[in-house]
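*Asks:* Scrolling down, you'll hit the structures one after another.
Just so it is clear, none of the values below were taken in a lab; they were calculated from the coordinates. Treat the numbers as computed from the prediction; the structure is a model and nothing was measured. Cβ atoms are built from the backbone, for glycine too; each structure is taken alone.
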Structure P
Amino acid sequence: MQYSRVIAALAVAPLVLAVTACSAGAGGDSADGSVLTFWDGFTQYDADSPFGQLISTCEDETGIKIKRTSDAAVTDNLLQSASAGSTPDLVILDNPTVAQFAETGLLVDNATSGLDTDGQRENVLAAAQVDDKTYGGSLGSNTLALFYNTEKLKAADVAPPTTWDELRAAVQATTQGDTRGIAFSATNSEEGTFQFLPFFWGAGADLADLSSPEATEALQLWTDWMQSGQAAESNINSNQQDVRDQFLAGGAAMMVNGTWQLGALDDAGIPYAVVPIPAIDGGPAPSPLGGEFIEVVASDEKTQAASADFAQCFIDPENARAWIEGQNYISPYPDEAEAQAEANPALRPWVDAVAAAYGRTSDLGSEYPIASQAIWTAMQESLTGAKTPSEALETAQKSLD
């Protein structure tokens with residue numbers, strides 16, 4: 001996620017607006033609706049993958065041909081193309097970046113393009129809303145939950161936690177020998193903030209006030225675990241894959257992680273189960289939403305309409321089913337999500353977690369990355385003992401004022 005670069009791009013928003021207003025798409029021949037240029041960051045997926053097959057299905061259904069460009073640096077490329085007047089017609093964006101690009105005028109809102117997202121979860125769509133306008137459609141969501149080693153919890157005679165009091169007790173009881181009670185990623189990056197947000201929001205904190213008593217209580221929880229040895233100091237530098245590996249090796253009884261780890265855990269054959277991360281007084285804590293949106297890029301009206309037609313096909317629940325299953329995503333359509341849980345009960349915690357999740361930009365819009373950096377800086381300061389949780393978060397809030 002290239003947040004700092006996207007923020008820098010906002011300073012040249014008038015340039016982007018001027019360029020996109022006259023751009024007809026990078027393909028040059030897309031104005032007649034027969035060919036559209038399509039950019040994504042899924043370099044791992046070829047034409048035979050579920051993603052490639054979804055493109056082919058929608059080419060057949062709409063009669064529109066796609067010129068696909070796949071590059072991991074799609075965010076940077078989109079910024080550069082806007083400056084050069086060579087934007088694509090359609091683009092796949094990670095949901096936290098949608099608000100930033102929408103504010104530049106690069107994206108077309110659904111009321112203008114004609115894309116219909118009725119039926120998708122409101123909390124999912126909130127990640128793509130700016131000034132009461134919705135931009136694009138969700139391709140599916142993932143989020144965080146609490147994985148636990150069933151044998152380790154059974155040996156410690158504790159049940160899966162449903163409140164913070166129960167969570168504290170479970171972490172303490174399962175910290176035995178070389179096993180820590182819990183593992184999480186606390187890196188000085190968006191990944192660290194992403195992992196902390198369920199506790200931040202679960203305490204009742206709000207991104208508009210980073211130094212609130214609720215925010216302090218959340219950071220105190222993590223700090224207590226770290227300083228007591230119930231969480232490993234290495235978590236300060238661990239990414240989510242490192243956390244997974246710690247859990248797989250038996251170094252943690254529980255871990256905070258996402259649906260993208262299910263395949264590795266199943267392949268390893270370890271005894272595990274999943275529950276939503278609990279809010280302080282019970283119930284699922286709001287976790288941050290992951291997942292992507294398909295976006296119509298500003299161009300002439302005819303190309304925008306054709307792009308919306310293709311995007312409509314792309315988010316059709318039946319068409320997207322194989323893609324969502326292959327990604328271990330949860331459908332943005334509640335009925336589809338319920339069907340996923342009925343077909344595979346192991347997905348029930350994830351369906352519940354997505355239903356309670358928040359879009360990271362829902363409250364602050366394009367200012368979220370600035371708040372995120374302030375949060376991960378405060379985390380590092382508190383977990384290393386450089387400052388108390390309250391001191392670290394007061395500094396974080398002052399950096400935003």
Structure Q
Amino acid sequence: MATDTNRAIETVWRMEAARLIAGLAALVHDVGLAEELAQDALVNALEQWPRTGVPRNPGAWLMTVSKRRAIDLFRRNEIHERKLAELGRLLDLPDGAEEQPPEPGGIEDDLLRLVFTACHPALSMDSRVALTLRVLGGLTTEEIARAFLVPEATAAQRVVRAKRTLAARRVPFEVPQGAELAERLASVLEVIYLIFNEGYSATAGDDWMRPGLCEDALRLGRVLAGLMPGEPEVHGLLALMEIQASRSAARVGPSGEPILLMEQNRARWDRLLIRRGLAALERAEGLAGEPGPYTLQAAIAACHARALDPAATDWERIATLYDALARLARSPVVELNRAVALSMAYGPEAGLHLLDQIADDPALRGYHLLPSVRGDFLSRLGRHEEARAEFERAAALTRNARERALLRHRAATTPPT
């Protein structure tokens with residue numbers, strides 16, 4: 001019975017943590033303090049619910065306990081009467097009572113403020129990611145450390161540093177307006193995108209994918225799309241993640257080995273996620289004048305999703321979309337992907353020509369996918385000795401064990417010239 005209750009508490013926490021912290025942060029104007037209050041309420045739940053059962057409205061129970069804890073804390077710290085009275089008015093409840101549901105839009109507004117606060121540009125990217133996963137994703141410090149293959153102390157330090165920075169700079173708990181909104185929204189989307197990408201293609205470690213991170217990013221993307229329905233790039237990013245996530249089951253073999261896109265069994269692609277992604281893409285394109293970077297990437301992913309087999313892929317359309325993406329958000333990685341599209345649409349020579357133009361870019365130095373892609377082009381041109389050397393170089397550069405094994409296998413099976 002206790003085990004069942006503990007599992008229920010864990011589920012409730014995953015579902016309610018972000019809203020709970022958001023509501024508390026709106027009251028105390030301090031994300032770090034809000035998280036501490038929420039954690040205290042969780043401890044209370046772990047102590048009481050195994051004896052009393054899970055309350056009918058567990059989220060409201062946690063909020064009530066958190067507010068009482070806040071009042072006690074402010075009293076001990078002799079916070080001025082205005083703050084005490086403000087919190088006291090919100091807690092006019094008898095013992096054991098449950099709060100009424102929040103006013104429509106209220107908690108959603110608090111949650112949106114929390115999203116923008118956790119992803120504030122004052123924080124380093126590592127700190128933004130850690131704090132977002134902590135307060136919005138509901139992950140523990142141990143889970144964050146495991147997801148990004150860093151010591152738990154490092155993950156904890158990132159979260160603590162983020163909260164201290166927000167407090168020291170007195171970052172307002174608010175959604176920015178005007179031009180600042182676009183700048184800050186870009187930061188929010190970048191954090192969610194980074195979390196998803198790390199789950200989709202793990203940078204290091206023994207696993208090709210970390211599905212938990214993909215799920216966390218998708219959950220954050222869906223929440224953000226609900227909170228900001230008029231922002232096309234929010235829907236563009238969600239579309240991209242839904243479509244990419246649809247391939248998850250087909251990307252990994254029985255022993256955990258990677259399966260590349262052109263070799264995947266497309267019958268294993270999740271059609272529900274594809275439909276969700278295409279619907280989000282349609283919303284993004286309907287809202288945008290000119291599509292943004294995430295919407296363009298989602299349109300590229302949609303080309304693959306619509307192709308029932310690799311031969312049916314519209315590579316010329318993909319190459320055109322990459323041209324548009326390069327004009328809008330040119331980067332060495334975008335150019336690398338554009339080279340792949342050009343090679344598939346117009347032949348490996350076209351792709352190799354573009355690779356030669358970007359090969360010396362400092363941003364690609366040590367990036368294992370550059371020699372991996374080059375090896376593929378050379379192999380298709382029959383230059384097998386050169387291809388084998390590129391695959392071996394790529395294997396030496398990657399920090400992911402599964403990817404290293406795949407690249408070594410490609411080197412070993414490349415036929416002699």
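*Asks:* A value of 4, 19, 28, 24, 14, 8, 3, 1, 0 was computed for P(r) over Cα pairs in 10 Å bins from 0, in percent; which of P, Q is the source structure?
*Replies:* This figure was derived from Q.
*Asks:* Comparing relative contact order in percent (Cα under 8 Å, 6 or more apart) across structures P, Q, which is largest?
*Replies:* P
*Asks:* Check the numbers for FRET efficiency 1/(1 + (r/R0)^6) of positions 219 and 379 (r between Cβ atoms, R0 = 25 Å, to 0.05) across P, Q and tell me which is largest.
*Replies:* P
*Asks:* Taking P(r) over Cα pairs in 10 Å bins from 0, in percent, for residues 35-242 alone from the coordinates of each of P, Q, which one would give 7, 24, 28, 20, 16, 5, 0?
*Replies:* P
*Asks:* May I pose another question? If helix-only ellipticity at 222 nm (-39500 (n - 2.57) for each DSSP H run of 4 or more, over all residues; to 500) is calculated from each of P, Q, which structure is the one that comes out at -23000?
*Replies:* Traced to structure Q.
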